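The structures considered in this document are given below.
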Structure P
Amino acid sequence: MLTNDLLVRARGGDGDAFRELTDPYRREIQVHCYRMLGSFQDAEDAVQETLLSAWQGLSGYEERASLRTWLYRIATNRCLNARRAADRRPAAPWDFGGYQPPEPTRLGEVVWLEPYPDAYLAAVVPGPDARYDQNESMSLAFITALQTLPPRQVAVLILRDVLGFPAAQVAEMLEVSVESVNSALKRARSGLARRDPADEPAPGSAEETALVARFVAAYEASDLDTVIALLTDDVFMSMPPIPLEYEGRAAVARFCASLFSSGRRFRLIPTRANLRPAFGAYAIGPNGEGHATGLITVTLAADGICALTRFDNDVLESFGLPRTIKAEQLRVRA
């Protein structure tokens, strides 16, 4: 519970007191905004807007709900405004620097999707009504699916099924009736077409470590046969903000074959995103330096790799990864 002294000081214009009040919730609010918007950068912008609005409106906070709930209310409405904006980011030009990818299975629509660094992830204890655990609700498949739902349905689904807020509290946050919340939740659940989660190895487990090590070794060696053998039959590959999507082992194999046949060699620098293994991908230049080509996230199943997502270089900074790695650093790593 917040202390009356901090609240009084913050209402009196004490910025340090305000930060002490709100800092415990900043990361979880950012995660909430990320789920709604699908973009790490857009989520950070929404957090800044939320905190500014809370600072400016602190005198109107009546303490009928907890400070956490009040902040979620502000953040949700900021995200709803962003979701309703007509000018979401367009697809990026198809520029692969001379490399021509094969024909995709289809073109994706959620081209603004970005990964979320595990280093920023806050553990949130959901309420008793939550239906998703954090692992499932942070998966890129779930985040992508949310972007295809109408804004109000997304807000209700996250607040009810991910965070476990009671229906009455959600209705108050959104200034609608409980009946409207229940109706939106029913439509959202139907529209999401939830699938059974993949039987993923536990993070950091021996199974995950071994499978990831095999993938890295094969990818860095341009060993196409081993990479293909690690893929599940229904593997899915996407590369936002470029809208190309490949579905099924044969389609992804064609992409990997064309990539490796280009003659470039790669190094993968490990990190983690959305509670899954991820890698900064670096093409090795003639001088031995590694030049970033993007970030690759890997989703695992019990029988192999079921999803690959390639993001462009713009996301690397959020993961503390450089655009260039010197040759001697790569030799030390090898």
Structure Q
Amino acid sequence: MKRKYLVLVVIAVLCLASLALSRTALQGPAFSNPDKTFHMPASWVKKPVKYDDWAKGADISVTLEQDVYQMVLPIIDSFAKQRGLKIAVKEGTCGMAAGMLSRKTIDIGGFCCPPDREDRLPGLKFHTLGIVAIAFIVNRDNPVGSISVQQLRDVFQGRLHRWSELKNPDGKPGPAWPVMTVGRLHCPLRPGHWRLLLGNGDLFGPNLYEVGSIPDGLSLVEENKRAIGWETLGMIEHYGAAGKVKPVRINGFTPTDSAALASGKYPFYRTYNLTTWEGSGNTKNSKARELVGYLMKELAQRPPAGFVPASMLREAGWKFKGEELTGAPH
């Protein structure tokens, strides 16, 4: 009898461990290995940076993913004015920045994600500005104001179907509305960002309303009382959705809580990186490296809401290789 009881206990423990492991495995990688670079032929390595027509005559050529662009453009303009430089800046995506770097037509590329192996070109160095919280947002008429990480994953996997399966801050069940999930699955091969929620697009439930742009995602949440999506606070503000959508607490923490974000208690974020060319030849632009240093210093002194600069991450125990963020504190 005792032996049978022991066997049942062991089976129960193994089942719980398996369940915990499966839930942990839902999260994708947060960072990539900084030592694994992408091979390019010697002719490419020797090739100098040559600007496209839109940057002709500039001292520095920059292409930035849209999140990074909105945050740093005023600082770049200030730097250009102080130094008397002409800086050509183009707004784009991580893919656009990566493509221009691979063609060697820009000095600096800006990303909202950690680099994947294919982004790690010979001579290219990544400099982390910091991390910014990903806010999970609901319609302002939705009384639910807090959700756990596991509940969030269950919602986006399609395991929780109605808001009444969750509770609002006073402990009462949410409204009996069907849940509508909204998501922009950008940069699916790069680590971090939305992949910290679910590691790949196949893990999302069949009812995910996938959007291709930030304004579309914000509009859907703003116009549908049963919707939930995600975006950074900066882009919510930029597109005029502040006050029209409501960020919810995750495990009790808000996306504006920089201390919770720095400690890892608020677990969802984007990693803002810039690049420079290092080494010999015409790819090394000292003005570009000076600009990156200026941006890092300014953001450390005056961080936007929901943003934690690299200096604060170092103090909190995050892992770096050089100036690139490569790992969470634990």
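Values quoted throughout were computed directly from the atomic coordinates according to the rules given, and no laboratory measurement underlies them. Bear in mind the structure is a predicted one, so any value in this text is a computation, not a measurement. Cβ atoms are built from the backbone, for glycine too; each structure is taken alone.
Comparing P, Q, where is FRET efficiency 1/(1 + (r/R0)^6) of positions 61 and 285 (r between Cβ atoms, R0 = 41 Å, to 0.05) highest? Mind dumping the intermediate values first?
Numbers: P: 0.15; Q: 1.00.
Ranking P, Q on FRET efficiency 1/(1 + (r/R0)^6) of positions 61 and 285 (r between Cβ atoms, R0 = 41 Å, to 0.05), first place is Q.
Quick one: FRET efficiency 1/(1 + (r/R0)^6) of positions 157 and 301 (r between Cβ atoms, R0 = 35 Å, to 0.05) came out at 0.90 when computed from one of P, Q, so which one is it?
Traced to structure P.
Can you spot which of P, Q the value 4.5 was calculated from, given it is distance in nm of label points 7 Å out along Cα→Cβ at positions 181 and 269?
Details: P: 4.5; Q: 2.4.
The value was obtained from structure P.
Consider the structures P, Q: one of them gives -13500 for helix-only ellipticity at 222 nm (-39500 (n - 2.57) for each DSSP H run of 4 or more, over all residues; to 500) as calculated from the coordinates. Say which.
Values: P: -13500; Q: -10000.
Here the read-out was taken from P.
Where is relative contact order in percent (Cα under 8 Å, 6 or more apart) largest, in which of P, Q?
Details: P: 16; Q: 25.
By relative contact order in percent (Cα under 8 Å, 6 or more apart), the leading structure of P, Q is Q.
For the read-out distance in nm of label points 7 Å out along Cα→Cβ at positions 101 and 117, a value of 1.7 was computed from one structure; give its label from P, Q. Kindly include the intermediate steps, with their values, before the conclusion.
On the way: P: 2.5; Q: 1.7.
The structure behind it is Q.
Once FRET efficiency 1/(1 + (r/R0)^6) of positions 253 and 317 (r between Cβ atoms, R0 = 25 Å, to 0.05) is calculated for all of P, Q, which comes out largest? Please list the in-between numbers first.
Details: P: 0.20; Q: 0.90.
Looking at the calculated values, the largest one is Q.
Looking at distance in nm of label points 7 Å out along Cα→Cβ at positions 173 and 189, point out which structure of P, Q has the largest value.
Working: P: 1.7; Q: 4.6.
Structure Q comes out on top.
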